[in-house]
Structure formats: C-alpha cells, structure tokens
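Below are structures written as structure tokens.
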Structure I
Amino acid sequence: MIPGAQLTLTDTETNRAITATSNGEGNFVFNQLAPSTYKLEASRDGFKKKQMDGVHIIAEQANSLNVVLDTGGASETVTVNAGDAPVIDMATGSVGGTITQENLAKMPDFGRDPLQLANLAPGMFGDASQNGGGGSAGLPGNQGPGSVGSSSGPYQTENRPQVSGNGGRPDTNGITIDGVQSTSVTWGSAAIVTPNPDTIKEMKVVTNPYDAEQGRFSGAQIQLITQNGTNQFHGTGLFKLDRPGLNAKQRFEPNNNPQKDTARFNEYGGTVGGPVVRNHLFFFFGYDTIRNNGKNTGGGWYETSSFDGLSASGTNANKFLSVKGVGVAATSVLEGAGDPHKCSDVGLIQGVNCNFIEGQGLDLGKPLTIGVGQQDPSYADPTVVGGVKTFHPGLGGDGSGSYAANMDGNADMFYVATEGPNNTVNTQYNGRVDYQMTSKDLVAGNIYYVPVTSDSFSDRAMNFFHHNAKNYSMGLLENHTFSGTMLNEARADMAG
C-alpha cells in the first residue's frame, strides 16, 4: 500500500464500517476485528479506487493483506475477490489452526462436542479413539475427567478433550470462550462449559508460541469464538431421538434374561440470530437440551422381603434392614422352565443346607435363636470336591444344623430381575447481544448457562444417585476506537 491512502473496512454481516489511513511506509492497522467477512475499500489521489470483497478475518490472530493501487483516475474502481486468500497465520510465527464454522457443521464430533476437533490443528495430537461408553478414550497418562459420553452431550461439568499440544501433557491446555477463561481450576484442560457447535463461529487452536495474555497454561490454547447476530435473520434446528422399539435385545446375556436398551433419548434445540435495530443492535440465542428417561435393568441374587422381616429387634441387622429403600427393586423372579436358579448355583446342597422353592427362591434356614451375637455352631469351612466348591454356612435356628428342625419354608434368597430409573435432563442456554452505539463504540455481552440434573439407581432405592449442577460463563465488553492504531477495551467476565 502507498502512504496516505484512505481505507474503509466494512463488516458485511453488520454493516459496521471503520476507517484508517496508511502511514509513511504504506502500512495500515485495524484493531480488534471480529471473525467475519469484510469489504475493504482503498483510495488515494492519482490512483484508481480499489474494492476487495470477501476479505475473511480469522479470530485471535494477526491477519495480513497486501493492497496494491493502480495509477488512474479516482472515478475508476477496481474490484477484486479476496476470498481465495489462505486462511492461515502469515503475519506471526505462531503454530496452530482454525476450525471453521463449516468444519464444526460437517465433521463428526460424538456427543456434539466441538473440542474433539482440536486435534485437527497443526501441532496437536489425539487419536480420536472412543471407549465403550462412546466418549473419547483417554490418552496415556491421563488422570481425571475425559470428554463427553453418549448421553452427556455438550453438558459435561468438566470436559477434557483428549489432545496434546506439541507433545505436552493432555492436562496443560487452556480453554477460553470469547476471551473468558473456561478451564477448570481442579482439572487442567477440562472445560467447565462446552458450547454446543451451533453457537460457535470459529475455534482457534494455538500450539506455540502464543501471547503472554493467555498465560497460566503451558500447553495449547483453545479459543472458542461464539456466533453473533447479523443484519440477516439466520438460525439452525436439530432433533435426535432413540426409542426402545427401535432397539434389538442383547445377543449375549450372562443372566439368561436378554435385555434391550430401554432409554428414550431425546435431544433437540436450535439457534436464531438477527437484527433488533439494523446496523446497530443485534441478538443471538441458542438452546440445546437432552431429556433422557430410561431404566437401569439387571439381575442377580438378593435377599427376599420375608427374610428382611425376620431380623430380631435391637440387632445391627434389624437397624440396617429398617432403612428406607434397602429392599431390592425386583420386577420378577428369574426361573426359566429349563434353567431355574437352584441351590447348586450358589454352592449349597439341596436337602442338606438349602431348599429350592419353585417360583419363590431358596430357603436357607432361619435366624439364630441361641442369643444375639452368637456364632452358628453348625457353620463349617467350605469344601472342594472334584473342583466344585461347596459352602456350609449353617442353618441358624437352634444351631444344631438339623435340616428338619430349622427350615421354615420361607424363601430367604432369590434370583431376580432388577429395575430402577435412569433419568437425565441437561440444558444449555446461550445468549449474545452486540450494540454498535457509534462508529467508534461497541458494547457486547455473552452468556452460557448450563443446568444439568440426573437421577438413578440400579437395584436398591437406598442407592439413589442425584446429580445437580449449574455451570456458566459470561462476559461483557466495551470497545472504544481512538484511531486506527489505538483502541481501549474494558472487559468484565465471570465463569464457574
């Protein structure tokens, strides 16, 4: 560029225009540009006016552009398309890359986790392998949380992408959202908020070196830049479902009771953005939720309710068995006609220390009547004959070990199918407002709010698990442009 040229840079999304003048060496600077597509106009007396369309600005890096003016009349205009310029950092020595909005929309990211795509940037390593639960398999030496699982989506309280920057540890990466630090204080590299990909405009990954303003982390810097409203209304929508009727039963089931996935998985959401006042005030809103109501099913040996009721008052067993929810949540006794669960299945002997009661379970005797705290005299150590281990726990009662005297005809233990709830409600809200007060003053605010809840137990209601968490990330900034080379930014942010 020649010295003294007048330049105007216009954001084609919001029509915001800023001006600058090239210095004595022909250089010009525009500070604090949002990632977008711009139009650049340059003019100088004695030269043809030049217009460059499709100038793409990559976030969080220095962008360079060479503008050449041709001699001629000022009334003449030369228009060129700058959209073919390489989207790489040619102005500094930083090593990294940018994951674009198109990449986020088209590349596979299990569980809608955009951080999994960080391994696409130069200098990053991650094998992108997945474990049995669907989330990313941990890299060697990984401690703490991993990436999102099959039902957590972009809601995991602490989400650590399994990537390494320049051979560093996977727990030394830093993560920011619009400049707001979003890395867990407990687990390095874990994001406390993971924006769903529809709300992200670009993801910049810098592996080395990077500005001192990043600080704190020695690994890669993963910088998420969120979507903003424009002069055109735009949005997205999604719906994903899973129904038990669409699932097959397991091919192999060790308990002879083949199950199918009973979860009703629902994920839906969308985004919308546009103008409130054209060229001045813009909004963007994103919503995403998973509502998964299912059941935990299983099978195994448990004590019967009649057995629980036999405990003597004042004993430790009675105190424990009186706790609310201690009983097994059984749905049916598992005794197929060809394969009932009998005494031999638990190493006992029919007619000696066990009695199989069809449709009910196993009678194992009755509580000791010789005094609280006494050991059953009929107890004997296990024996092994022909490789088969047999137990002799005693029959309780009078302690004589007499089968006829101590069997009470009540089933004490049965093999049952168990069932408990497995319910999850995860939601993510995102809102952003951009207000161009004047040509030199911009105010912008952004918030992510992520409430998550889950309730479940597998066999006993006393083992009920309830998880309730609310994570957030919010930022507010005001930019005032004094000149093409001087800008002041006031920022307030909070995350947790």
Structure II
Amino acid sequence: MRILFVYPQYPETFWSFKYSLRYIFKKALMPPLGILTIAPMMDDKEYEKKLVDMNITKLKDKDILWADYIFISAMITQKESVKKVVERCKKLNKKIVAGGPLFTSLYNEFPDIDHFVLGEGEVTLPLFLEDLKNGNPKKVYSSDIKPDIKENPVPQWNLIDFKKYSKMPIQYSRGCPFDCEFCDIVNLNGRIPRTKNPDQFIKELDSLADLGYDGTIFIVDDNFIGNKTKVKELLKELIKWRTSSKFKPTFMTEVSLNIADDDELLDLMRSAGFDAVFIGLETPSAEGLKECGKFQNANRDLVGAVKKIHSYGMEVTAGFIVGFDSDDVSIFKRQIEFIQKTGVVVAMIGLLQALPGTKLYERLKKENRLIQGSSGNNTDFSLNFMPKIDKDVLINGYKNIISSVYSSQKYYERVLTFLKDYKHYNGNAFSTRYIVALFRSMIEQGLFQKGRRYYWKLFFISLFKYPKSFPKAISLAIYYAHFRKIFQEATS
C-alpha cells in the first residue's frame, strides 16, 4: 500500500524564520517529527512511504495520484493550508487520514476527511491500521491513554532531505507538570512527564550521526525539565556520550523558569552542550501571572533569573503575552521595559489566544466571550475573544510593543544587553556556510538595511569586546532580517 505523508505549509510567522534561513541556504527550520515518529510503526514490507513537506517543496498532483492514502499531520497554524490540501485530494478522489494537534482539537471542522487518528499516534494508529487491513476502518479513532514513549522506534529519517532543514528535532519527554490557563499541553499530553531512557535517546542521536548530520538538535519537549531527577540522569549520560562521540551537537529546548533555581541542573545542561532554551516569561504583571496560573514565575526576580541562565552559556528565548483580564493601559510600556531589561533578544510577543481544550477557552466560553476560532498564531493581530480592556486599545498597544521592541535600535541594544551577561561555553563556531552568511549579512544588513548604524555598532563591540560570542551576535543579527520583515511591515 502506498502512503503519502503530507505536512501542510506554515504561514509566515515569528517561528518560521523564513527570511533568516535564506542566509544559510535552508528551506525550513525543522522537519515534522510527528510524521517521522509514526512512520516506522508502518512496516516497510507492507507500506511504501513518501513525505512531502510543503514548507520545503510543492505538493504535486502526481504525488497525490501515486498514493493509496494521504496522511496529513498539522498544527492549528497550518489550518488554511490543510483545507487546500484536503480540497485537492478530494478532487483526485483520494482517501485522507488526519492526525496531530489541529485535528485532535478541531476534527469536526473537517467533514471531508475520511479518517481521524487523534491523540497520541502510538495508541490510535495501530487501531486504525488493523481495521484498515480488515477492510472496515472507522471514521474516528481516539484514546485518553498516555503511552509509554520508551517503546518508540527511532524516527524514520530517510523520509527527509537533511540539507533542507536548519535543525533536527528529537523528543525526550511529553507532558508538563504546570497547568497554565492558556496552554493546551496538559490537555494534549498530560501533567505527568513521560520520558525516554537515556540509552534510547542517545540511540536516536547516533542514528543522526550515522546519516552524516552534524548540526543543532532541538529537543522538542513540552518542558524538558518537567522531571528534574530523570533529566539529570539523562544529562550525565549525555556528557559521557559527548566525550566519546565525534558528533558533538549543541542542543536547544523548552523549559520552565524554575530551571534558574537549580545550579546543578544548569551546570549539567551547559556541560552537555545546551546553548539555548525557550521559556514562557509571559508578563511582568504579578496579577497577570496569578490570573493565568503561571505560579512558577510568580514571586521571583524574573530579570535576574534570565540573566543567571545567560551566565551559564544558554541564550533565553521567551514568550510574552498581553491581553490578560488584569491588564490595563500601563502593560504596554511595562512589557517593553521588561523585555529590554531581560536581554531576551528573540522575544515572541503575542496577543492572548483562547485555544480549544484549554481552561481559558472553557472559562471564556462560559462567560460568553468567545467570538471566533483561534488562528493558532498569536502574532497575527487577531483576537478570538472579547478582552476586558478595549479591543482597539489592546491591538494598538500590542502593535506599539512590536514596533518598539523590533525597531533596529532596541533590537540591537537587546543583543548587547544579552552579551554582557552571556558566558560563551558551547558551539557558536562558524562553518563555511556561516562564513558565507556573515558576508551576506554584512552586505545586506550592513549596507542596505535601515538602522544599519546599530548593526555596525553591534558588529564591532561584539568583535572586540566579546570575541568568543561574536558568532552568536551575528546569528542574532541575521535573525533580525526575519523579524524586521514579519513585524515591521505588519505594523507600518
């Protein structure tokens, strides 16, 4: 049986990095790990498999006609692309099987899809495949079971072209012990983190090394440090592996801010090769943190915590939100000042969104404040609920934050603030590819970009004052090519 996996196109969003990736001749940030994880569950002797990632190549009619079944996996932000894919497949009279977060939350919005494999594929996909063999597949497969991911096979990497991607994703755990009101992770993956064994995780790293991959690894966990005891065991094994392996990748992942309370954990992550973490900082407002249940951020020096993590050689990228019920007109100025003080260069600032399956969604539904479906993209200036603050004031205030934080002056000032605290330990060396990117940046950003004087200020200060961190500084400058395009044009 021929199976075509289709990963729909993302819109041009904050996290796509589309306009920065061209500097290093890449098409997309990462391949779809969900598809690569379930693919080996389908025996190669029974299924012939292909993958079309629409973020790096076009989906052609001949691809669709080749297949017996089209398998689609998607996030909520890919919804519009999904609709177009479904329409094309139905015109060509092809059966569609769909799974992933979008469909787990909103499968009722896609009546033309033939079969839904919802929840975690390790549980529901085998049920579908068994019924398919017997000739009686059902419309919907779902389960509340949270599988033991220690049983997962190595992702089927041969479905992708490594050269097209900037980073490779690997998963260590699923679930998060924290239950923030706006977050859908607990609904999707639970509050008790499920982890892989260190040997299993290292086997996946070795599988990438055996295929010749030598770049950055993104550990795509909901919260990598959700189980600190187990993650420390993993890190100790990673450090041992790193000393004996020729493959010495840098790692990045998502963590909660309580990482700053654990010096041993910070030291282990630094020694294992971590050089970046994403953290949901959300807001400087104590009322806002309480409102959304972000208790791990409350009653602490948020700026000091970020700076401490920077001192361990890990860049903090972070999420920030406006639109909480407790927010007033002062929040916009406070967010700008907060972001600048932290030195968080890659600051994902978004409007609050009520995602299906979250406690926020259910609360606003009871309060009759939902007004439309969520786009899944909290940076597209849309609201799917009625805020307590005036809607126009909120959107204009949000645009003001974006215009300020992503102005040339404040962006490059933030890089310099970051460099003062950052202690270089891991990676950041320039390969031939990055040397090419450096010269391209010097020409495009240094000669033709508005605000280029701030670029050159960063260039020379980092080169002479922070020489070990110079590659990191240039990488952050290159990121600005994307952010400038995404935000500055949208707010002009």
Structure III
Amino acid sequence: MRLRYHRIDSWPALAWLARCRRGSDVVDVSHGPRVELAPEWFCEAVWDGCYEDGDFDRTDIVFGSGGHVRGRVVTFVSSGATVDRLQAFESGDDVWVSNSLPCLLAASNSRLDPAYPHYFRDFSSICLGLLRYAPLLTTSGGGGATRLIYFHNVTWDGTRLQQAPKPMPVRDFSSFERYRGFLETSLQRLGENLSAPARRQRFRLLGTISSGYDSPTIATLARSAGLRDVISFDRSREEESDSGQEIASRLGLRVTVVPRDGWQAARLAEVPFIAADAKGEDVYFKSAEASLRGSVLLTGFHGDKIWGKYTTALSPDLVRGDQSGLSLTEYRLHAGFLHCPVPFMGVRQIRDVNRLSRSAALSRWDVPGDYTRPICRRIVEEAGVPRELFGTSKKAASVLFFYGSSFLTPAALAEYLPWLEANAVRTPRRGRAVLAGVARAARYVEDVAQSTGRINVVARAARYIAGRAEREPLFRWVFPWAAERAQAAYATA
C-alpha cells in the first residue's frame, strides 16, 4: 500500500481527504498546504513521541489526525479526544476518509437532508460516550452513508474499512504525584514533538486562562513544556469579567485579552463552527484567530468530568457533560492550529483519577459545594496562586445560537432565510408573543421560588419552560445550510 499526495493550496491549511479504491494499492491524499508529509505517513497532529518516527498511530496521546501505512494496511488516526473526529463515506468501490465533514461531502457528492430537523440531537449524542453516539449522518438522494469516527482509528486494507481501537496503556495514577507527573511529562513530550526541527511547519504552545479551574491548571502544568503565552476572553456569557489576567501574572505568563464578541465583526464567522457540530458554540474563538494560527491550543474541555469530585460517569467510554470544543474541528483547519484538550490525557482511567479527587490526600484542597476540583486546586495553589482568585464560580463563554436572542448575525441570516425558501423547508408557525408570555410566567414562578427559598420541582420546571420558550425555531435547520456553505472552501474536491 502506498500514498500519493496532491497539494491544493486553496484548501484550508490543515485539511486532508484520502480516496481509496477497492482493488488498488494506491491511496490518493489531497491536502492543504500545512499538512505534514512523509513517504509512509501524513498528519496534522502532535503526539507524545518522536516526530521523525511518525508513530502517532501507536499512542492514545495524539491530537489532530493523519494516516500511516504499515505493510498492506493504512491506519487513519483520529484525535485522542472527542472534540475532533474523522468522517468516512463508502459508495461502490470508492471510499473516502477526511478530517473535514464539508470536504467529504463535497468530494463524495453527498448532500445533507435540508428537511431533517435532528442534526443537533445526533451530533450531541457524542456526550453519551463512544458506545452510544449516533455514528451515521442522515443524507438525502441515496448513495452511501457518512460515518463519524471519534477517538478510535480506522484501517483500510484495500478491500475493507473498519474501526480499530487506539492503544490502551494502563498508567499508574495511584497518587496525586504520579498523576501530575504523567500530565507534565506528556505535555513536555508534546512540546518536543510540535517544535521538532524535522517539521516543515513548527507549532508553538498557546494556553487559555480564565477564573475557572481547568485553564489555570493546564497553564501551570504546561510551563515546563514551554508554554509562555495564553489568551483570555474578556467576559463570560453572563457579562461577568472572566479574564484571568492576575492568574497569568502570578504564573509568569504573557496574556492577550480577547473580546468575546469580536467574532461578530467577521462576515459569516458562524459557518465553519455550525458546520462542524450543528451547534457552533465555540465561535467566540474566532476573535483570537491571530493568536491561534500556528499554535497547539491547550484547553480544558472535559475538565468538568475528569477533575470534578462528584462525577458519576466513570466508565472508559468518554461520557461528557456537553459537546463544547467540538465546533472547533472545522474552523481550526482554516485557522491553522491543533487542538489539545489536556483533560483527555489518560481519560479512560477516569475512575482512578476520580478516586484521587475523593481521597484524604486531596481533602485540604476540597472546597464546600458542588463546584470543587481538588486536583486542580492543589496544582494551582501550589504554584502560588491564592485560593480566592480561581474556581469560585462556574462561568462560560460559549455562544448559544439556539436562543432567539443570540441567533445568527444579520449577514448570516440574510443568506440563511433565502436558503430556507429555496429548499422549501417548512418552518413551524409559532407565535412569538405567546412564547414570550410563557417565558415571563415561567420566570415569575422561578422568582417566587427564589425569594421564598423554596427551590423545588415547580421552580425547576419553570426554568425548563422558560428555556424552551426562548428557543429559536429556525435553529433546527441551520446545520445543513452551514455545511453546504462551508463546502465552498473545497471547490476542487
């Protein structure tokens, strides 16, 4: 089996598409200008090993994607985190695999069903874990089905494409010191890999910093791996300050504060984010594009589960609390950066990590309430950051397009509405005034419950009703529009 490369400079820098044909020993790989190439492998990835060896198919500490030929088999490697994925399509004797869904759709002449209303539900199913997510994407017009592959790899032997599990080493997380050592050592190995002289395009580490738990923890650990710069968004979704500047100063890191809403100045900024996961909540990262380019972005996605003391989903199945981070999977190919959510390192041993969080050895760093992450608190406090500077309240910067108040920008809406009409999508007729009245009534019930101190099932139901009433009814069809719009970047696919 051998690889044959075709560079397409007009493509997003890190995008690639492999075309396989049954009975052929050649795999044609079309790729953007910053994909790394070798005779037996290609990648847009960083991993915990020697870059020159190209053994990213032999580790679970890998972020990005690629392909590696060994003998008569090509292994296509997915990220060791569920904030990225591969997608594959089979039709007759042709098989395509890509790190970009819009690219795959363009190459295979597949079309999403514009009338299908449940793409958001299907993509969010990855939160249920690797054994329960919806692996097939609904399309119209017949042909094959698009498969979504998270975390695991897939192999091609010239005849058959099949899923292959990643290596699953058992690591010693019996003490805080051993677990912390594993994280620091893994980050140091990534740091060596991303800056290897043999790379055509070297990367640099870039962290994030906020007043929460996860980003200060990662920033603290990554300093020994070469982290010097972090970005911080100026405020949270609730309009509260969340910059983390003082924490960065205490850690000796340079911080660039980015306006959370700066993405709105870029035309159709929503498109690659929504086209990735039918939600698009990470669109605020667009504001930091100048800093992101050429970086390995270290984030804390999934830190709520791996480091939260009260996590109950302790199987190695990667059950998540939400799909945050996933909408970066298409955008990062355009912006030219790799995404490394550090909490996924060693994630399949979440039960061992949670045992540490609940241990007597970490009790000194366990604070009252549900929002407690003793492992994080110990790491950051021992670095000299005072307790009161971080982890005091839960905040979020995500953009929720499914609410009417934060739906598409005017420029995007101007393209989306004619698309709905052209595709004859029948949108429901829902009275906005009625919905607004329901929302007001629900908030009144909740306010009464708050003021009387009786937070009961009625108040929770009221909160749910208010949230549903604020939902934007046009949101359910926005994914096929965005995916179709995003295919323009792959016109030669």
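Values quoted throughout were computed directly from the atomic coordinates according to the rules given, and no laboratory measurement underlies them. As the structure is a prediction and not an experimental result, all values here were calculated from the model. Cβ atoms are built from the backbone, for glycine too; each structure is taken alone.
Worth pointing out:
- Value 1.4, calculated as distance in nm of label points 7 Å out along Cα→Cβ at positions 36 and 332, assigned to which of I, II, III: III
- Distance in nm of label points 7 Å out along Cα→Cβ at positions 60 and 300 - structure with the largest value, from I, II, III: II
- Structure responsible for 2.5, with distance in nm of label points 7 Å out along Cα→Cβ at positions 52 and 356 calculated and labels I, II, III on offer: II
- helix-only ellipticity at 222 nm (-39500 (n - 2.57) for each DSSP H run of 4 or more, over all residues; to 500) from the coordinates reads -1000; which among I, II, III: I
- Ranking I, II, III by mean count of other Cβ atoms within 10 Å over residues 4-11, the structure that comes out highest: II
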